[in-house]
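The next part holds the structures, each set out as structure tokens.
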Structure 1
């Protein structure tokens, strides 16, 4: 789209804007530089002044060493986070609290033998930011703590070793999990809570200002919220399904009371999707369609979903979750949705699917608008909470126009960027300086940053970042994609 007017016209065509729309997706005429831009305004968090409204989302790089320490690829990514000019670094990267909980054999690990490596990552980020912008006094940096639960692959990228809380009738079938697969015991859950506490102590010792207790994207924390069918103290009622979160918070606060806490949530979900074989064409998977859920109604296998129609979200319990966080004094919440493993078009709107995905069943702008609208509703209900929004990358050239409007109107506190910073890490700096965009570096959602890891490679922007484009991994990826195309 060649202009803001053309962008607005497309929003109207999609039914995402208009005078009668309850939550229209709107944008400003121009992207303003600092200090005029709303995106340059500081935010006060627990007495700390965060310097602007840009946040870098945590992203798994699939490129740590086998023992969980950062590699040169990891260090480069964190250095670029520091150079971005974003003043909130949300976790930097998903860091597993124990080996068995790693999403892949090259995920970062929080352990005594990786403490100095995590400290080095943080220092690289801070040094880069200080070199570029003179000070880190208004830079807030956290560490995301995670256990991958149903999606653990700690020893072999091609082999799932799930640690599940309950049997899911669709996901078990989708990922080949037998009906007698062992479910985590209450004692094992308490042991995992101890791991989170130990990891938080390590993060505090290293100098991170907060930790994120990850509750999104189908990983263990998120699965607790949907454990309706689990028996015992960690399943069934809302109180039981939030017990893991509450006990983890209690443990961390007892051990390191000075450490701030944040939570990244999947605020809503929908039933898993699959490619429709009837719409498949040569060299391309079919359009995404919902898995058959007719035998699973009422649907009690997801959080933030309508139990009678699980292709629609329901925020009833999402509001309850934010109230629970608020009651615990947790004000920092990063709002995401769904899962990249079973409904990526909801979680990560993109025009081009990853190799194991499906063609988007809707214009990706619909997915962007959905996430922005839900975050707005949460902010309206909890105005004193500090919310980070997600889903902005697909806006491309019009990211700043939409973002500054939403921030100005108070619909979100921070604009989170993820995939975009893999290709264009200093986009926040260019926006705040009023610089013209480097259009050759804008993420076009080719999804190679996902396809690469799905094929056993490190994650990076292979089409647009020269560092990855010239790598041996890029050659391998091109070969794998070509072979897949021929096979299809």
Structure 2
């Protein structure tokens, strides 16, 4: 179900991104992305670490109904209180900052996502591993927002409407989550209130999330303050494509967190080790070709999906493409190893180093190189975090790298690269559509054909399980 959600999450942006980027242009795109990036920091403040902490804690006690009710009620109250504080601080900022006050309506609309974040409660459904509900809900509200975009966004000045449509979809999703959880939220409580037990771990998780946000959201925010809206549009468009592929990696780690936390809570070390082995293999399986292909077809992707006006962002795609592999690995180190083990201090240390590097590089390079400077800042930060977390993980866990399969991934990626070079040699640059229509399906197919021919085990196992699942579905349907 999570794979269905991931695929849908990639298909919908492929539908909307070409449309909105052409309608709004680099400047309108830059304004909306600047607003969402700024608000993202206040949403993070409102969350106080509950989304990540909640998944782990719900997974641990999901079989104990009394404790589960107590936990959910306490975390929801804490989240609501923090949301009120964060929303108040945000309103003061947009009222008294001239650059933000100029687009007051835009920032006010986007800012409603701060109080809505408390109602979302995604951590509850993820902790309980209710992925059918999560997937259906996500696809439903995303579909509504896609239809609304085509109905109401037709001009460059409609960037405010674009933001409003996104917020309305968020509102619907949050209200539905809250409504479905009402029997737990308003259940009769049988245990005493113990808010204090969450304070220390939440502080650690919040510090982690806050520091991570410095080099995830602050790049766009700093670019908005230190450069032009057009440069923000170039950079955010490139990062949107990169993060579209990253969503596969990040969501994979999120799915495994509750299961790995459950294994650790019950001291099931054999299952924990086997799950991590599969996780590492799958990350390398997908991230190596994604990173390589994105670097090679950056101009084609931007020209076809965003339009020729965004070709100045092609260099950003080339620079930031390696973070797909870097974040894929840090997702394993951080979310699947260190955090389930309770090593929050190690996580905070690693991301703190990345945040310092991100801020320093952005301040040095953005004023001179604009969107390219922000791209180098992101790459530098993720590189430092990867190195730091690798060193820290080795203190607590012995990683077993799938070296035999890694060689096969490299062979398959090299074969794919040969095809992409051949396409560039045979198809003129002014025919970007033709290039991309060959690159993606044929390159992907060639990659997996080489893996099957070399006997790579993870893709073979996935194919066997997929066939079994399809047979089961067909059997139930009949």
Structure 3
């Protein structure tokens, strides 16, 4: 029988990798994990957590304005970027310490090192210059922001990684892309007083979300003064004194202080030497896995963004937990990707779960749509002309709610709770039978009774 240094070696200390290592160790496995940068990965160090802290900060500019309608005179407000960054860094340090401590308490050996494969059971640690063996290997190295290397002057642009560590805020920024990262950072920068422009090659921001949500965000952003340019891409970036000139594919020239690429993310597979172990990747470098997160090499698994499946932190965590159950708890487990809730922390935010309207029309013979657009109670005194949207999609044949989409303050919180009901198979009748909590925005979810019918122009489309 082969003897190995470890039962499990995890490459990558993000949320998914840490969960895999901890659970496996708790189940009795001898586990090691390697992380070359900081424990916590993209989400904790340079993603979800610092981004949400920046979102909170950027919301205050409107909150101060809204306070006047409620009788408050907050005086002249000022903002200090360096204070925000310093306080954010303190919180990230605290969270990183918790991740490390939890691993140590579970008995996981930690290598602050980069790792690559030597063969299906061997991992080389670069800094320590040694090779260790493991019965099983889990790859959880995540992804990184994509750069547009074909754009002349691309080195002048930042990505989301650098956005968290700027020495100072720019006066103007141009953001390439229209996915959730681009839209979130556009809202952050604008809320902090930066003149903000989005440039996108397509015709609609947030195109993977329900069309009513993307339309609502666009309307809100344009009303706030965020400029959105469609059907354009960067042609060239050039430094001119203290500024950057952005030339687009239509010939338009924009002068700005900062340019940001938000054009997708690529898996971190290049440094792993996957070919030495025979691990297959797709055309984009993502590791190919089956429904149990197992690669084509029997003892090697991969989870999280490196697999290019559903790129969400809670999904990576659940994938890691499933692998630990499968390998060391005698319970073969696969993650269910159906009805996963998600959010876009735009201004206001989006919370969504289940089928979009377009997806539902392709998958179900008959659907009913319930939709409500209204001015939240808060804005009746704030004076802000900002609407909230609630949308519910129902399989008409079974009455089961198959999609819920919310735009407005606290949309993410509401979508998380709606996801429980939808995951359990709740029907529209179940929602209707639930007593409304008044006054709240969420009560719309249980009081919508009239089926939405498209106008003639919409039906024709």
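Coordinate-derived values only; no laboratory data. In this text the structure is predicted, and so the values were computed from the model without any measurement. Cβ atoms are built from the backbone, for glycine too; each structure is taken alone.
The value 14.4 for mean count of other Cβ atoms within 10 Å over residues 373-380 was derived from one model only; which of 1, 2, 3 is it?
Comparing all candidates, it corresponds to 3.
Moving on. Could you figure out which one of 1, 2, 3 the value 4.9 for distance in nm of label points 7 Å out along Cα→Cβ at positions 277 and 413 was computed from?
That value comes from structure 1.
Looking at distance in nm of label points 7 Å out along Cα→Cβ at positions 109 and 437, point out which structure of 1, 2, 3 has the largest value.
3
Given a value of 17.4 for mean count of other Cβ atoms within 10 Å over residues 77-84, calculated from one of 1, 2, 3, which structure does it belong to?
Computed on structure 2.
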